[in-house]
Structure I
Amino acid sequence: MITLTEAEYRAKVYGSWLGCTIGAAVGQQGDGRRRTFEVGGYPELLSQRSPIPYEGTDIQLVWLRALQTSGPEVTTDDLTSAWLRHLAHGHGEYPYAQANFCRDIPPPVSGAFDNPFRESLGALARAALWGMVAPGDPEQAAWFARRDAMLDHVGAGMEAGIWLAGMVSAAFTDADLSQVLDVGLNLIPEDGKLARALQDVMRWHGEHANVNRTLEMLLRSYNSEDVRDSVVAAGQIELALLHGKADFERSLLTAAKCGWSSVCTCAAVGGILGVALGRDGLPETWRNAVRQEIVAGWGVVGLPRTIPCTKVADSTCEIGRLVIRSMCAGRVQIVKERAEEEQREMPTMETAGILRQLAIGPYVASYRRNHLRVQIDYDGRPTIGYDSPRRFTIALTNTGSRSLEVMTRVSAPAGFVVSAPPEPVALGEGTRVSFLVTCTAPRGHARIAVINPCTLFLSADDGSEVPVPITLVGEALWYAAGPYEDFEEAHTPEQSGILNGDTPLGEDGWRELSVSEPMTNLLASLDGEQGTYYLATDIFAPRTRQAKLRVGCNDGIKMWFNGKEICQHHEHRPVSPLSADEFEAELREGWNRLVLKMAQCTPRRFLSFALKDPQGQMLIEAVNTVPRS
């Protein structure tokens, strides 16, 4: 049993919020730089300036509100609802995840599907709160962080949030940062990219004891086009903690000099040390360097813009006490005063459960319905296209104390054809049964929409019937022509009728593509040799409005929208979601024709397309899942 006094708990929570605030301010100078630089003049440079808005703090404030509303047993549904109500961030992984929420795609599928930034550092940036509300219980903090991260991340992006939350929780009882780092490492799969990078950083630092050399080796082995890459950020955080040896200033300035996403890395380092040292353990010159308040950014809606650290710490501790009583009972307790003999060591963690969940994969959605646990395995993509049967696996587990006989049926939109087992499913106590469901949208009979809601109905032998949602996203209809020769030459598809939408697509050398993830890579199903290709689609908009066309390509690109040339460039770029440009355009009411001309000079093909509103959110109301009428 870990015992913390009320005063200790609040001082450490306050220290974490304050350390994070200071860290974000220090990291601002080098944020976005892909190189090291000398950092000096701190803390005097801060000189009581107002704290900067920071995406990690923004979302933690929203999660704090969700916890106050829903209590310790907060669900992914609660977090999703809080996100849709209070967050409007239009960069990185956030608009892609929000588009998935609006398309009724549940976590963890929402974090993986058509999200090119699914392994970025957003979950890491906001994970400290889960360690604060589960002090001394890293495993519980990790479960919270996983529930959070699955909204918009997978893989290393999710693991980084779990890693940080576990370390913040461990820091409440152990100021030895090498042990704190070990706790975080034990919570993530040892064969994953993130764990390998963290183990490498620890080894390199031990061999060289040189920040610049270790950072150089980290970037050589795990470099990314994205400065918000979760693996690089976690490696820099670990390096700063190892080099700083619990010295707040040294640790913070080490993280700052690394550059990259230094607002996030410095905030994380400050948050961890704020817990380990407590508010009064932070150097006084640093405590007084910034105003002790939290400032919400423009992407937060419906919450106060500025909140004193005192108030945020009190709210966090209030939630934390509820979590400790309901989720950490028998492992952690908060007391007025601690007797000398009371234990403070952290008990041995049981990490098998969370590691097992991480191994399941992101395309399996789970639900509980009475005594049934239901899993829907989307087999890699929650989409459907015309005349292409979609098969997904349903697994039912009986968690009750008696045998059940369950009838199943699946409803689907008009014209869809569904096959499911006609016979009852027999489930003994504690048993699991899986079966296959097939759904087809025949061309000419079904009309595929952006969202195609299906429902699995489960009828038990006691007469009760419960629904389970199954969401199938409509695959986008694109047409491809080519390959042609010279990119600079105008080829047949550049006829005015094609460019302005007067000539139908699908004839005269065009072939249809049914695209599952156009925002990640719409070339996944395009076969053919290298050369110049044309890709076109018709987009239906319910009303006229301004929009942004986000197009990514690793080679030459030329684009026309409703007959007007929007852009042209021919340069080789990395295969990365960052190899994208945004262009202003007007969506007119009704049909709109988009034509892309693409050079592919290398075997690695990359082309992505997303349609956004002026604020950066995805325009899911604009549809290109049906043929133009």
Structure II
Amino acid sequence: MAAAALAGLVAVIAAAAPAGAQAEPDDARLLERFSPVVVMRQQLEECGEGERYLPVPVETVLGRDDVVLRDESDVVVTAAPVTGDLAAGDEDLWIDLPGDVFHPGCDYERWFRGLGATPAMYGRVTSDGGQLVLQYWFFWIYNQWNDLHEGDWEMVQLIFESGDEAEAMHAAPSTYAYAQHEGSEVSSATGGKVALVDGTHPTVFAAEGSHASFFSSSRWFGNRGDTGFGCDDTSGPIEQIRPNLITLPREAPTEGEFAWLSFRGHWGQKAPSFDNGPTGPAMKTQWSSPVGWVKAEGRDTAVKLPFTSSPATDMFCGLATTASSIFNEALDDPGSVLLVLGVVVLLVAAIVRASLRGLLRRAARTWRGHRRSLAPIGVVVLLAAVVAFLVQWAILEWTPVAVLIDEDEAGSGWVLSMVALLGFIVAVPLIGWAAAATIVVDKGDDDPRDALRMAATARSAVLVTVVVLVLVAQLAVLVLPLFWILASRWIVAPAASSAEHLGVRAALGRSHRLVKGHGWRALGLALTMTAVGALAAVAGALVLVLTPLGFTIAGFVTAIVGALLVPYLALVLTLFYDEIVSEAKPPRRRGRRRRTAGVSPVPSPTAR
């Protein structure tokens, strides 16, 4: 109701303006002096990562046979609509571009490339409360982020203390406000956030897909409507553009070349929720009340994601993207999505039930029984998180790598991945050490200090097999799902190495032989254990979503949960090993068996 009343008020104001309102003579000169430079993520490959679109004039999509104007019943009102068809148009009208709004793929991008449009932005001079305001509006044909919608209006505005244009020509703005989703980020001229080109032109970093406007190059965290829900990205590689400036009249006319400003409808296809086409500039609060909008919707900062990647932030960004995709699909076809989700839930439940057979419950009982021994071992997992963070921090502080992420340069997209990988590499051996020590404790050595010592020395093969297993699982998640088969074949190698005093190769081979006949169960167990292990990152992500606590606390929560889960999952492995060993038939002896150097004879393991 409030939005409708506001739109009606704006329409009344627009209707009261002269029918063919024009910009003031000095507006263009003032707007040109402070016109923004737009910075976008560079797209290195068609339909690949990077910004797919450019801000363009609205005439780019008007007057085309493949664009129509529809009413609330989805009936075509006008084909190839032009400015005159939009003038003072009703709010229950939608401009429909060619393409499937819920499944954009590369269709909108290819269509946009075929338009051959020249980048442009709209500038407008207005005032509010005795202060002069310069507004710059950007029209993008498609918003391809966590929300999906045709048409996307974004803007930035500059506020001057004086209301006099002549003074503004020789002064600097007092305030910059950049629109971001439902809110805005605000900076004073002396706040140090605004990067100026040639002394007067502010740099606007347009986030990939959402086109939200930021003051610098980075990745951004949002967990509310005013910040967007998910991770905006203005990181490198980046490129600058200088869109042509088109000067708008101060009020929305109903006639002439800018009559489209009085269109009260939507600049995109009709769709539910936040996928609905947006309204135009004159329907926004900041059109009629620019200073009031900043006071009501402005924030002093946008929250940067830590450059040193962490499981909590990565999980948050991934979950936001996945959940948004499912939500968008549900908006498009709720019946099919519910059916698929139901099938997936039943399938997962069946796999878990068939593969675990009570292993998780028994592992929990074992963990409780050994908790005094396992708690000190869990500290090693905390140490792994600290060491990974310190390594990443040292790389950024003490090496030339930091130069590669200078926000004013082209940037290097691979830097973030490289720093994250190095943190992972130093953490995995420590995590493996904790898991190996747990297996040693579970096999009879109740002293955690002795278990940690043995896992690093006499039974180091256990540690190595754990690391191998973790790396293979990561390859399965990140690179090739077929690695899950290998992970399932080697899943009990650490327990076999500890119980039977086997070297690395012998333990991997022993695991492969033991798992025969239990292939599907081992595969289900590998998938289930990976999902359980991911709960540490999920816990950190929930801290970010549900609380005002920062990334440091989220990382700490992730490490604490990980310190509990790593020993617990190691116990799951040993229990599975005991089960399949007890079911395995002893191999037939054929004559004397030659003993392999460095490998002890295999004892007959006793099942629990």
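Nothing in this text is a laboratory measurement; each read-out follows from the coordinates by a stated rule. Predicted, not measured: the structure shown is a model, and the values here were computed from it. Cβ atoms are built from the backbone, for glycine too; each structure is taken alone.
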Exercise. Determine which structure produced the value 17.0 for mean count of other Cβ atoms within 10 Å over residues 421-428, calculated from the coordinates; the candidates are I, II.
Key: II
Exercise. Could you figure out which one of I, II the value 44, 33, 21 for semi-axes √(5λ) of the Cα gyration tensor in Å was computed from?
Key: I
Exercise. Consider the structures I, II: one of them gives -15000 for helix-only ellipticity at 222 nm (-39500 (n - 2.57) for each DSSP H run of 4 or more, over all residues; to 500) as calculated from the coordinates. Say which.
Key: II
